[in-house]
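**Student:** Listed next: structures, encoded as structure tokens.
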Structure I
Amino acid sequence: MRNRMANTSNYKRFLAGVGALEDRGAKEASMLLVVGDPGYGKTETVERWADAEDALYLCGKPGLTPHMVLGDLVRELGENPEHSLERRYRQADRMLRIRQRPIILDEAQFYLPNKAECLEAIRALTDRYEVPLVLVSMDEIQRTIANFDQIASRIAAVVKMQPATRDDVKICCDTLAEVKIADCLIDEIHFHTDGRMRDIINAIAIVEKFALRNKKDPVARADMVGEVIAHDWRNEAPRKVRPVRSTRAA
């Protein structure tokens, strides 16, 4: 599979959100909120953007403390963190002063417990240097953030990740697959993945392996009838390529 970024509708929405952040009037409104259900491509999108913009990428986990968060940030900036919270803050401050880089907080819900003290540790730095701060989480985080005026007032835009359309699936197949995937099989991938980007990428990998094993290029739906193309996590059932319906002449 090719290591590229597919220019899907979700990626375009994200770039539009970044544009709104860059064009903001109030400099302190430096946050972009990216929300959506699991599997719709939030992490893939922000990781690709982080690579392109040399942004700092942090991922939350249960039990975070400001001491841990600043340690993660300092390590991402390229140094070994000092022992105390105050010294870690000074390290991060010094390095961001030298070079202002965007910061991404994936699984951002884990930065909000205890009056959002972990997020506040980062916000103090992004406010100081007007650094863009991208928060990535599921939809529920919007209700939580509404309880914190100092955070909610700094959000310049909200990007809502949506299920991939059929056109998005085609863009992914054309961009990522190293074999030609016929339109009829693209329809089948869209049907079985429910527009979840994670499943779409897995399906493309399955098609590529089938093509290599059977020396097929292009690959059509009829070639893969009965092959597992995705998995339904709700009932742990494989989802297989359906038979092609025959058409009868009138």
Structure II
Amino acid sequence: MRALALAGSLSLLCIAVPVPARAQTSPDGADLVRLMHDRYVGKWYKTLTFTQATVRRTAADTMVHETWYESAKLPGRLRIDVGAPDGDPIILFARDSTFVRRGSSKVVGRAGRNPLLILGFDIYTQPIERTVSVLREEGFDLSKMNEGMWEGRKVFIVGAAPGDTTSPQFWVDADRLLFVRMLSPVAAGRPGTEDVRFEKYQPAGGGWLATYVTASRDGKLIQSETYTDIRVDTPIPDSRVDPTQLDKP
């Protein structure tokens, strides 16, 4: 029965996403990326700001409460100010890298993307080929896709075979085509799986925003985020999301 249901759902995906060069093969994660992009292209917001109530677990296994102020300029740029606007530290994802400024110290940058920025936002606002390329570089096997149920809704699961909950994978609501879950190894050489969930989606401009996000590690809550004061398509100066400007007053 599961095989029949999966075949039916994926056949609908194949109809929605023309793939002439691959007509004799099953649709895969790259086809799903195309479908997600095409559903919202030209409608999804290009800028986003919100206030985030953050509860995170410390190395001492205590929970601390913080307020983060976030600004996104899509695709590809997200700034997090901890504690206050222009707070300390400031974290910026841009140019496929992560930049951090702490106090008066020099800005520190390192190669590394935020896969949640890609899956939850960039996928709707940047070229399909770019998204497919970076998702593969982030370790998702786009050739693997199956179907499941999540919170009573049908989802597509990309990156893993049925029953595999340890390989890097992302889950997409089959109806609204919104990212809802990511499972990934904690870190190279370290045991454990991280489970990130996007929940409580609300309409935002011509797109959507998950207003509650959680990250757990092997079933233990590591961080929760609640978003308020949400604004979309309001001007954000390029300088605010430019890593070369972070060390300027």
Structure III
Amino acid sequence: MGGVIRFSANLGFLWTELTLPDAIRAAASAGFEAVECHWPYNTDPALVKAALDETGLPMLGLNTVRGDGNGLSALVGRETEARAAIDQAVDYAIAIGARNIHVMAGFASGEAAHQTFVANLNYALARVAGHDIALLIEPLNHHDAPGYFLQTADQAAEIIAEINDPNLKLMFDCYHLQIMQGDISRLLDRVLPIIGHIQIAAVPSRAEPDEGELDYRHILQHIDMIEFKGFIGAEYHPRSDTEAGLGWRRIAPK
């Protein structure tokens, strides 16, 4: 086995009734070893940094803003907005010490959208140069995000290969990729070198990862076996209270 599985609490979905600093504290009290978030921009970064310092938890990542859809970076003609969103994310990530930025592509398709996304990713890579921050791109499924530009791990891998920068990685969300591609264990094997972060949730409910069509006992054992070194992000919608559903973590390999 590769080592102990370490879980990160995604505070975009967990403890949403709390302020972000208090959600960080709640995640620490519940035994999570890291946190991640979606759009923290309405919270003073100094307060977030103070909570991270107090708890000792790393902030693994945040997203660029959604704009009027699910991101801006593949939208032709909206490069100024997309790059402003990237600047905002980079500045906030630097202020709180976040390790990754998920650059959201938006609803688009076609070659022009591809070229726009590549150009904006290159802009983002230039912005994070010299900082300990990586960029992530994440395929989203066509049920929750119909028309989203990035839909498969293979499409993401092609973009990562085209840009050819070690600071650009794949966000491997098992929930989205089970819906879009399936064969998750073999897919993990195939794209492991470009994975920057892994997230989990039940399929199809997106609830705690102890139900549904994916056996996370097997998936987590496989992740451990292939020696993925990062955290596993718990990005799910709790069936009720966040605290009440945390027993799912017992499925992790010992």
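Each reported figure results from applying straightforward, stated rules to the coordinates on display, with no laboratory input. Remember, predicted model here, so these are calculated numbers, not experimental data. Cβ atoms are built from the backbone, for glycine too; each structure is taken alone.
**Student:** One of I, II, III was used to compute log10 I(q)/I(0) by the Debye sum over Cα atoms at q = 0.09 Å⁻¹, and the result was -0.36. Which label is that?
**Tutor:** III
**Student:** Going by percent of Cα pairs over 16 Å apart, for residues 143-206 alone, which of structures I, II, III comes out largest?
**Tutor:** Of structures I, II, III, the maximum of percent of Cα pairs over 16 Å apart, for residues 143-206 alone occurs in I.
**Student:** A value of -5000 was derived for helix-only ellipticity at 222 nm (-39500 (n - 2.57) for each DSSP H run of 4 or more, over all residues; to 500); which structure in I, II, III was it taken from?
**Tutor:** Among I, II, III, the structure yielding -5000 for helix-only ellipticity at 222 nm (-39500 (n - 2.57) for each DSSP H run of 4 or more, over all residues; to 500) is II.
**Student:** Let me ask something else. If we compute distance in nm of label points 7 Å out along Cα→Cβ at positions 119 and 167 for structures I, II, III, which one ends up with the highest value?
**Tutor:** When distance in nm of label points 7 Å out along Cα→Cβ at positions 119 and 167 is calculated for I, II, III, structure I comes out on top.
**Student:** Let me ask another. To which of I, II, III does the computed value 16.9 (mean count of other Cβ atoms within 10 Å over residues 55-62) belong?
**Tutor:** Answer by label: I.
**Student:** Given a value of 15.0 for Kirkwood radius over Cα pairs in Å, for residues 95-198 alone, calculated from one of I, II, III, which structure does it belong to?
**Tutor:** For Kirkwood radius over Cα pairs in Å, for residues 95-198 alone, the value 15.0 is produced by structure II.
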